[in-house]
Structure P
Amino acid sequence: MANEPHRIALAEQPKRNGPALFLDRDGTLIEDPGYVCRAEDVRLIPGVAAALARFRDAGYALVIVTNQSGIGRGLYGWEDYDAVAARLESLLAADGIVFDAVVACGHSPEEGDRCGWRKPAAGMIRAATDVLGLDLSRSLMAGDKLIDVRAAEAAGLPRAVHVATGQGARDRAAVLAWQTKISVVSIESLAALSP
C-alpha cells in the first residue's frame, strides 16, 4: 500500500446513493503554503466547518478529491499525507464533520497525465461515485484551481464552485475565461457556500 499511487479512505458509515459535495483539500479546506505535508502546518480556512455542516445536514456526502504531487515528486510520503489527513479530521471532529470518502492521487503532473485520476481528469470523482453510489446529477465540486472546475466537467457534474482562497485568486481569471458547459460560481471562500 505504501507505494500505491492512489488512495481511497471511507468513513465507518459513509453516506451512499445521494448527492455529494466534492472538495479539493489544499487551498479550499486548509491553507496552502505549498506542499502541506506536516500535521502541525494544517490550518482550516475560516468558515469551512460551518459550510461542511450545512451540506452534511442537507444530506450530501462530503468527499475530498486531492492531487498530492509532492508524493510523486519524492518531497514527502504517504505517512506524511496520513498525518495531515488525521489532523484535518481532528480539527473538524469538534463540529461533527466526517468525510464520507477521501480520495488522493499521489502522481506527479507528468505521471498524472496518464493515470486518469489526477485532476483535471475525473478518476477520483468517478472512484468515489462507484464506491458510494453517488448521484452526480445533484452533486457539485468546490476548489481553488481551474483543474478542479475542469475535473467537475470531466466527471459530468452539473456545477462547480471556484473559491478565491489558496490559488484561487491567481486562477480566477482563467476560470472566468474558460469555456464550459457546466454552471460555475465564483465565491470568496467555502464559507459562503450553501446547498
Structure Q
Amino acid sequence: MIFNFMTFKRLIGLAVISVFISGCATLNEAECISANWYDLGSENALSGKKSSFVAEHTSACKKYQITPDFDLYREGWQQGIKQFCSAQSGWRYGIAGNYYRNTCDTQAQAEFLKGYNPARKIVQKKREISDLKSDARRLRESIVKDKLTDKEQASITLDHLDVRLDLQLLELELFQLESRARENGFY
C-alpha cells in the first residue's frame, strides 16, 4: 500500500512538472509551423514585450527544428511598438494592471508614460480603497462581537471611524485622479 501511494505521489509530481514545463513554452508545434512572424512580432510589441522576446519563441520552436523568421518578427515588432508607445496605449496598459518593462525608447516612453502613470495611480488608489474597505468590514464585525469590554468596543469603534475617514480621503483622491484622466481624454 505504501509503495502504491509513493508511486502515485511521484506520478502526480511528474504530471505537475510536465504541466509547468509545457506552460513555459510560448508556442506549440502547430503554432511554430504556422506562425506569421510579422504578426507575432506586432502582437508581442502591442502586449508590451521587448523585441528580445523572440528568444522565447526560438527556444519553443527549436524543439521542432523550426527557426523563426527574425527579419519578419523584427519588422512586425517595430510596427507594433509604434502603436504601443502612445499615451492611449499606456493608459489601457496601466489601467489593466500591467507592469511596464521599459519597452519604448526614451522619446516614445515619455508619451507612453503620459497615459500609463495616471492609470497606475488610479489602479493603486483603487487597491488601497479595497484594502481599507476590508479593514472597515473586519472592524465593524469586531464591534458587534459578544465578550468585548466597553473599553475594547470603544477602541475598535474609534479604529473603525479612523478607517472610514481614511477611506473617504482615498475616495476623494481617486475622484481627483479620475477627473484629471477624463480631462486628458483617457476615460
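Bear in mind that the values in this text are calculations on the coordinates, not laboratory data. This one's a predicted model, so the numbers in the text were calculated from it and none came from an experiment. Cβ atoms are built from the backbone, for glycine too; each structure is taken alone.
So here's what we get for this one:
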{"quantity": "For -26000 (helix-only ellipticity at 222 nm (-39500 (n - 2.57) for each DSSP H run of 4 or more, over all residues; to 500), calculated) the corresponding structure among P, Q", "calculated": "Q"}
{"quantity": "Per FRET efficiency 1/(1 + (r/R0)^6) of positions 101 and 157 (r between Cβ atoms, R0 = 41 Å, to 0.05), the highest-valued of structures P, Q", "calculated": "P"}
{"quantity": "Parent structure of the calculated result 0.80, given that FRET efficiency 1/(1 + (r/R0)^6) of positions 45 and 117 (r between Cβ atoms, R0 = 25 Å, to 0.05) is the read-out and P, Q the choices", "calculated": "Q"}
{"quantity": "Given 15.1, 41 for Rg and Dmax of the Cα atoms in Å, calculated: source structure among P, Q", "calculated": "P"}
{"quantity": "Given 27 for relative contact order in percent (Cα under 8 Å, 6 or more apart), calculated: source structure among P, Q", "calculated": "P"}
{"quantity": "Per distance in nm of label points 7 Å out along Cα→Cβ at positions 53 and 173, the highest-valued of structures P, Q", "calculated": "P"}
{"quantity": "Value 4.7, calculated as distance in nm of label points 7 Å out along Cα→Cβ at positions 69 and 125, assigned to which of P, Q", "calculated": "Q"}
{"quantity": "Winner on mean count of other Cβ atoms within 10 Å over residues 37-44 once structures P, Q are ranked, highest first", "calculated": "Q"}
